[in-house]
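Enquirer: Pasting the structures in now, so scroll down.
All of the numbers you see were taken from the coordinates with simple rules; none came from a lab. Predicted, not measured: the structure shown is a model, and the values here were computed from it. Cβ atoms are built from the backbone, for glycine too; each structure is taken alone.
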Structure 1
């Protein structure tokens, strides 16, 4: 099977001068935010051509859009413009546009670019300053892919479509389980703002012990950071109300032992006080028994009146989270103070009702884990098919 450069089978960033302005009045407009990391155009607008002709990227229906700027490129923002209502479209200036010449079908070209191997290669070729790096046009033009016959391309795309649909189904199921957990919470505890069920209100300081990190000159830095040892936690370890160990840092056991405060253990509630992650909350419940929080976090230890899991679920409920964030001070660097957090009021129902909810929630979480296992297998299948098709 012959390999071809993209410039041999597709026009890269076609010129808008080919548009007959006398015949085109309205066009579809696609912002970067409208292209999802799942490979679709989720939103679009219709705008006058005169409004977007200057300063935006031109494309036509069935062209492939590829984000060229970091981190959108690495995150997989790409799509086929096949669901726009107008024949002509414009979008973010941070898109590359690829238009097939007949030797390749758009969906085959899309899959050739919408995969981890391509993104890994492209990320190494990006140019520009930090935060503004972009995939060069020349790299795109000279990137090589295998080119099977049109019938083979259609067969490969059909397989990849089926594998991707399995992934989509699993992701949709995970969202439904999250919605179910939230629905059960609201059914049992009601409106957390209006409190129609009359649950007692307590300030966090009334039932939680607070502990800040050790901010003395002994704070870990430089050579203290290791590849293994005790976890050195940051707000990045909290995702969607859960504690995750992914790109975590570590400090040596000796350093950990020398620290006086900020040591968390299983069951502690972690809250981020500063930065873009302000208000992020999770229970420390991973296979590491203990860790040390960074200077932007605080530890809450509820007493017997409240379960850690229940407290985190309440703090992460949108109306409660909004109330929490409203305590922010500072414009350039949003932050919560431990003092204001201590005075923050939450609803604390009878402990037995909390336990009933947690039993239901854990059952649902168990079913979610099965879906996550299925999702992992689906993603592995997709990656295998992509590897077989594009090498």
Structure 2
């Protein structure tokens, strides 16, 4: 049978099904469409909080097509069934529930109709969709897809996403007897860490995240974060971090591509002579027999060349020395730049632990559980931002406070 014939049959099928939609169900649809402005349901405030089950009804799911096509070979035929499932995923993320069945049982027949289901879906259908079709492995891919769509809509409105970002990691305590969790003497607990990059101008909007063991060095994940953002077309001008991130290698990898890494100068740092013009020129001359070597006195050219040769200490020291001089010449102004990261990034982490399923202690054991719970928690922010943007709201995008 030709694919066009199949589409005709599918359309006929749904036409017949719609004949059996009850008057009360049509009344619900009309009420959702006619009661007030859509904005009433997509602008949660203290005065007008919005239930998550209503909020997600306004999610346009067309942007998920690239990933759903990979999951479902018959995507074109069943596309109309998948949008409601994506809205249910958004609801699950925003519900702050950890257990899918508990979130499912909170919904009435009307709630499911509002999400676009033709009838109340079987729990098993949604379990398979979220745990098997999406699964913990694809949650990060869904997150990136949502953030890419957020970026697209913001760009259409003349706003750049991720021009200035902050990054930090926080500990997430594991349950007792979690064999996958490691013990940290610093945090004095067993657990894991989540490293988050967020937009400083949107404040509570994470745009990338990495998952770590609690004993891992979060600084080594900065290049991965940079690469992840580049994949969706985000190139920050400023990247603010604490003292765990500014290794010579990290400084070099950001500064050489015009992303200024801003960090607090540590008390034990000393001026590195390898970052001086004389030492850089001397190191540059050691490559004089290489075919790509060109005589020059231009410090920027020499630094760029040494970066290509992976001489990260020379390159990193060159830029770090500049930051140390900036701090020495005007410490008050320099520290004010660093203070923004402390306030906003640490505030972002507090919100995560208060308003998502990723609480201060994990409710389930194991690395896989951590990956899943962290994934749905980060998606809560991303879905909230996207639904607001799709319906004309451009501020407080990542706020979850009044989505109940």
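Enquirer: Suppose you compute P(r) over Cα pairs in 20 Å bins from 0, in percent for every structure in 1, 2: which one lands on 22, 44, 31, 3?
Expert: 1
Enquirer: Additional query: Can you say which of 1, 2 returns 3.3 when distance in nm of label points 7 Å out along Cα→Cβ at positions 71 and 199 is computed?
Expert: Value 3.3 for distance in nm of label points 7 Å out along Cα→Cβ at positions 71 and 199 corresponds to 1 out of 1, 2.
Enquirer: Tell me which structure, out of 1, 2, gives -11500 once helix-only ellipticity at 222 nm (-39500 (n - 2.57) for each DSSP H run of 4 or more, over all residues; to 500) is calculated.
Expert: Considering all the candidates, the number was obtained from 1.
Enquirer: With distance in nm of label points 7 Å out along Cα→Cβ at positions 135 and 191 computed per structure, which member of 1, 2 shows the largest figure?
Expert: Sorting by distance in nm of label points 7 Å out along Cα→Cβ at positions 135 and 191 in descending order puts 1 first.
Enquirer: Something else now. If we compute relative contact order in percent (Cα under 8 Å, 6 or more apart) for structures 1, 2, which one ends up with the highest value?
Expert: For this comparison of relative contact order in percent (Cα under 8 Å, 6 or more apart), the top structure is 2.
Enquirer: A further question on this structure: For distance in nm of label points 7 Å out along Cα→Cβ at positions 183 and 279, find whichever of 1, 2 sits highest and give me its label.
Expert: 2
Enquirer: For the read-out mean count of other Cβ atoms within 10 Å over residues 271-278, a value of 14.5 was computed from one structure; give its label from 1, 2.
Expert: 2
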